[in-house]
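FYI, it's all coordinate maths here, none of it is from the lab. Remember, predicted model here, so these are calculated numbers, not experimental data.
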Structure I
Amino acid sequence: MTLRVGILTYDFVPFIGGQGRVTHDLWRHLAMRGDLEVTVISPARNDLPAHLSQFAATRRLGGHPLFSLLSSARIARRVRDLRLDVLHVNGGPGGVLLFRDTGVPVIYSLYHTYEQAARLAGRRPWTHALLHAERSACNRAAIIAASTRSTARSLQRHLRVTPPVVEIPCGVDFNAFPRLDRERDPNLVLFVGRLEPRKNPQLLMRAFAKTLAARPHARLVIAGRGPLEAPLRALAAELRISERVEFAGFVSNEALVEWYSRAAVVAVPSLFEGFGLSAAEAGSTGACVLATDTEGLRDVVMHRETGLLAAPDPEAMAEALSELLGDRRLRATLGGAAAERGRRVYQWDAVADQYVTAYRRAIAARAEARLDPAA
């Protein structure tokens, strides 16, 4: 039986962040199957088939909270018009948080929760309202899909949601992130990501400055843009390491693969991650990853198996970075193991299969509930 699936997401082509890329890759692999009809509903404007754009102005004004509010009032009608069997909603930051009863079972995907953000990156004045909305949205789902064990634990132990939680990782496009045969620069440390507080690039810069005492030829390349760029340049000047730091700005996917393939170490110093997509993608190229020992990243980087994890302080990060820069064999071993594990765990075909299983499980549970007079 062909299933009609709707995917509701704030982030889609053209991408705002990692969630948009993940949603696009999932849509592509679901659409290649013969047993699904998939429609994506988002505020993005593009010419992709089976994409329905709504509330496009929210990409410029209001962001995902406004898109969530507007979509919650219209989604039941969209479900009826498209004759959907199941609705897959991207929740939380960068996705859709609020929705009403849709008339069909809902799979609610979370890459990280507002609870994790509050606990690991600090509470804000609106945190209480967001946590209430997040818990309410989760409890309206038939099944919640968590991208990592850390997110699943947040849902079950802290938010105490009632629907079943399944762990479904994000996939990696191994055609877009191949393992290239390149000679690695033994002195190159690479950071990739938006320059914002949650990505914590200032931690890496302070650790790198400490590392230079023992590794004076090391250099740090920062690939990405964001509000912390000017403060980071000022910090580099304050630490007197500006000559050893390069700000590469935004880089294309092709250039990014080249950077990953030439770096001695790819550093991911985040306060926390929903999934740690950059760590998974870097590992898929055979790069050696150094990450902070925090939620999301410890689910992707296996300490001393596929990379190194360090406590989120400059001394611990500097010690780990110095160890990796001084041990070529260790870097090669960890990078090779990361590439092998990635192809075993993050294949998109397998990830799509897990979502289809969740769709069918949700539909079956709803049908059983309707037949149960006590339900």
Structure II
Amino acid sequence: MAWATTQGATRQGLVVDGLARRLSLLLPETSLRARGWLERGAAIVPAFEGRMQPIVSYTRAVAARGDDLELSIYAGFAAYMLALVGRLDEADHWLGELRRLTRRHQTTFAVETIGNGYAAAIVSEALRGDLRVATRRRECAAPTGSVFALTAAAALGQVALWTRDPDTMQCAVEWSRRPTVPMLACSAPLVSCAAATLDDEVESAADHAEDFAELAPRVPVYFVQGWPTCNAALLAGGRLDVAHATTERAASLVDGMESAPFSIAAVHLCRAQIAAHRADIGAADRFARDALRIAAACRFELLVVDSLELIAAAAACRGETAVAGALAGATEARRRELGYRFRASGAARARAPIGAAGLTISGAIDLVRTTGQ
């Protein structure tokens, strides 16, 4: 009942906080079950929009009363929502609660036992650059729960693309075929976009990216986290207008989020991708620097690489070959360390020549800070 309520509310764009309060006034004090549904709905729906305090408060209350069954659901959901927007330290707290829970009950850390917590672990590991750890998550037994299977599939599909790992992609595609609720129907086109991109099927990837753009905005935090992958696919397919319009829609949704460092940085990156595709070097450099500032502060390792590559390409276009080469050399070395093989800057009109190895990523970040625009 609670899930159906939140699903319908999100699809219709209702302001659930006020609705829940009004309904609670109509319920008898003895209607504990109905009040519980309303309380859960009022906590869940704001999280989809990037407002995390209600779900965090609700999950803390669940943990305080020692309800492990409910904790296995809501700690996983809270961790997943927090990971999607880049609040990784907070996501880690709830992932730690889930690990302790599985030890208490002598069970495995898997999709079937911790629900969305499994997807949260993948997203958190990937954003931090722990791609090899995230890739091993495919070794989990195939989940049967449809909603939890789909969120894990979407996270794994992106990791498979970033590592160019066909075995991980096959796992993600299989998991994404589970039936799901309408709210998460966008999971399948995100995985399909990643799979087509991995197979160099440019037009198919762009088609799936458009499907994602149509379906995903009903769940803003999910939409924005997956958008850089789809934005790159649209640009590779020459669909600049769709990429631009959807990126600006993503930006408007991020404006309503309370604290979402990755979501903000992802919009900057997408704008940099688009500007590079248009050969607007100044804008590409500016947006990439905006993304880099957040990525470096929050240790979003893949986003650091993506941003530096776009900055290097802009420097190359300005004829700053020494700076461009040094940055490109640092990012190539970091790519090898991480096993990161997807290029978000693939649509850039000019690539920076790779200079001699030697500059570290932290050195590259410092170089960007000192060179300015």
Structure III
Amino acid sequence: MLTDANTLAIIWSVAVMGGLGLVSGGLLAFASRKFAVEVDPRVAEVTSALSGANCGACGYPGCAGAARAIVEGKAPANVCAAGGEATMRMIAKIMGVEAASVAQKIAKIQCRGDIGIAKLQYEYHGIDDCRAAYLLFNGAKACSYGCLALGTCAKACPFGAIEYEFHRVPYVRYDKCTGCGVCVDTCPRKLIDMYDATDEVFVLCKSHDKGPAVRKVCEVGCVACGVCERSCPYDAISVKDGLAVVDHAKCQKCGICVMKCPYNCIWGKPKETRAFITDKCNGCTICEKTCPVNAISGQPKQLHVVDPERCIACGICVGKCPRQAIEMHPHAQSSVAHAQAKPVPAESTLAGVK
């Protein structure tokens, strides 16, 4: 049974605890106001506009760090490569600045030496990680420049843009690649480089070894034979330090080097168009003589035809035709319709054609 003394002690205990709670709450409220850090509301808006991948390609600690840097003026509105043009425009609108254009980048793995095409110097049975394999005598590939084909870059890609099959060189899907560049640092052999999304021709080899040494270890390695250099009508590819190099500023994406390479180490984006010769053709034969792959045929003064299976859509004939009779059409609508060439009208002559 409680006595008056016990009751009084309980009352005092409750009062003291309640008082301490009120005082503590008051101090916390005061401190929260006194030492509050003002957060620009735009930080939250910019954070929501970013990709949310937290890939770190921008150089900041995650998307929240990048958002703070943008709002504080320490980073431009286009700092997020992964977000692309749409993200950049959203951020520019939030910040009230002009949306500066940014070139979309893509990653390219510069090797095509799958296991079986490229020889091994030993069998690797360790961790499925290129960096771990590289620590063991620089990896199992006999080519010291080749892809180790263990898919470390594919595992690192935050957007699932790199596909990988066991013992095959990973493949970058351009429809998913955001150009963040995370994969670049994961490759121990530095085979991944970033290019403009508009680039279409690549030398898929990084070996600087002499030709005979390359052929001993890989069937698709560059041997610096110079065929591509001699074939390019735009001087856009040259051999430097034992390796073919594409000058993308000069490259017209004609694909001639891709077709001419005897070792299949140059890759070009597949073309969806083919040359189409219209009825304006007067049979001057200039296109036939100009075509680097002999895809055009016909008799003088007759409508010429293009073999769509041989045409590489280089477009050279389009620029050479004096009558502007050649157009680039989707493959399905190519000049196969002209399989039966017709004589040109009698009034059409070769006068003035040089």
> Thinking only about percent of Cα pairs over 14 Å apart, for residues 238-309 alone, which of I, II, III has the largest value?
Replying inline: III
> With helix-only ellipticity at 222 nm (-39500 (n - 2.57) for each DSSP H run of 4 or more, over all residues; to 500) derived from the coordinates and found to be -23500, which of I, II, III does the value describe?
Replying inline: II
